[in-house]
1. Taking distance in nm of label points 7 Å out along Cα→Cβ at positions 9 and 65 as the quantity of interest, name the structure among 1, 2, 3 where it is greatest.
2. Could you figure out which one of 1, 2, 3 the value -19500 for helix-only ellipticity at 222 nm (-39500 (n - 2.57) for each DSSP H run of 4 or more, over all residues; to 500) was computed from?
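No value in this document is a laboratory result; all are computed from the given coordinates. Since we're looking at a predicted model, the values are computed, not measured. Cβ atoms are built from the backbone, for glycine too; each structure is taken alone.
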Structure 1
Amino acid sequence: MENKQALLEKIKGSHENIALTVGTLLAMMLVVYFLTYSGLANSTYTSLFWFEMLSSPIIVMALFYIRNIAFLLLKIRFKCSPEYKAVLDRLQLSDLNE
């Protein structure tokens with residue numbers, strides 16, 4: 001039981017770290033987009049400008065669902081470890097809130 005509890009604590013910590021890392025990367029992408037919008041709007045790279053315009057709302061939506069994305073990445077990270085896989089197969093995202 002203690003081993004399972006220790007695994008669960010490590011999973012919770014990894015989930016928080018993944019969410020923090022992915023959230024920071026997405027936020028930094030939005031900052032770079034913000035700083036390059038005006039330069040791209042006045043340049044010949046209109047396709048890159050449109051890519052930024054269309055991907056910005058997707059990035060913002062990803063920030064709203066950051067915990068779900070982090071949970072998916074957590075499952076991918078620990079899929080090769082049999083002891084973690086056994087715990088993750090029964091684990092739900094709501095279980096990590098406790």
Structure 2
Amino acid sequence: MRRVLLVILSLALVSAVLVALVGCGAEIKAENEKLKAENATLKSDNDKMQMEVQKLKGEIQKAAEKDATISTLSAENEALKKQVEDLKAQITKKKKR
């Protein structure tokens with residue numbers, strides 16, 4: 001009798017563990033699918049952001065080139081202004097003679 005009771009309790013315990021594992025398996029599978037979908041979304045967002053970064057890098061480079069051109073033109077403009085002033089000074093000297 002004691003042995004039969006032990007076997008019944010053991011079977012009940014094993015059954016309870018199996019039911020818990022099977023029930024959790026469905027939840028784990030559903031969560032796994034949810035995480036896979038989220039991962040795919042994040043990868044897609046990451047790809048979009050990488051393309052946006054490349055676009056912004058290109059825009060920054062163009063802006064830097066424009067700034068460099070503006071700086072060069074400003075320096076040339078200042079040099080030309082100085083030349084004009086020098087020429088005006090030379091003309092003024094010649095008129096005074």
Structure 3
Amino acid sequence: MKTKLIEVVKRIKELNTEGHNYLDNLPTGLDVIYDNDYANTIGQINDVLVHALFKDYSADIFWFLYEWKPGKNTPQIILEDGTEIILETEEDYYQYLKDYC
């Protein structure tokens with residue numbers, strides 16, 4: 001994957017983390033801030049942009065943004081040739097994108 005697109009993934013991940021940290025610190029009962037039509041629309045816009053930019057790799061990007069957990073030291077990706085990829089850190093994922101995507 002091109003360096004510029006990897007930079008986009010990094011920035012999306014940073015902003016995602018920042019947003020989740022904000023929501024994690026809200027008092028309970030304020031879910032109206034993030035559970036509304038506006039917030040849902042912003043999420044849909046992000047989905048459209050990820051699909052447009054990353055095409056066949058969109059599922060990989062969404063997995064990284066929303067499901068990947070740091071520190072796991074077992075293979076999380078197995079390539080068609082049997083190569084096992086361990087992604088303990090965000091930097092490991094960016095290197096995977098550079099090397100294999």
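1. Evaluating distance in nm of label points 7 Å out along Cα→Cβ at positions 9 and 65 on every structure, the highest lands on 2.
2. 3
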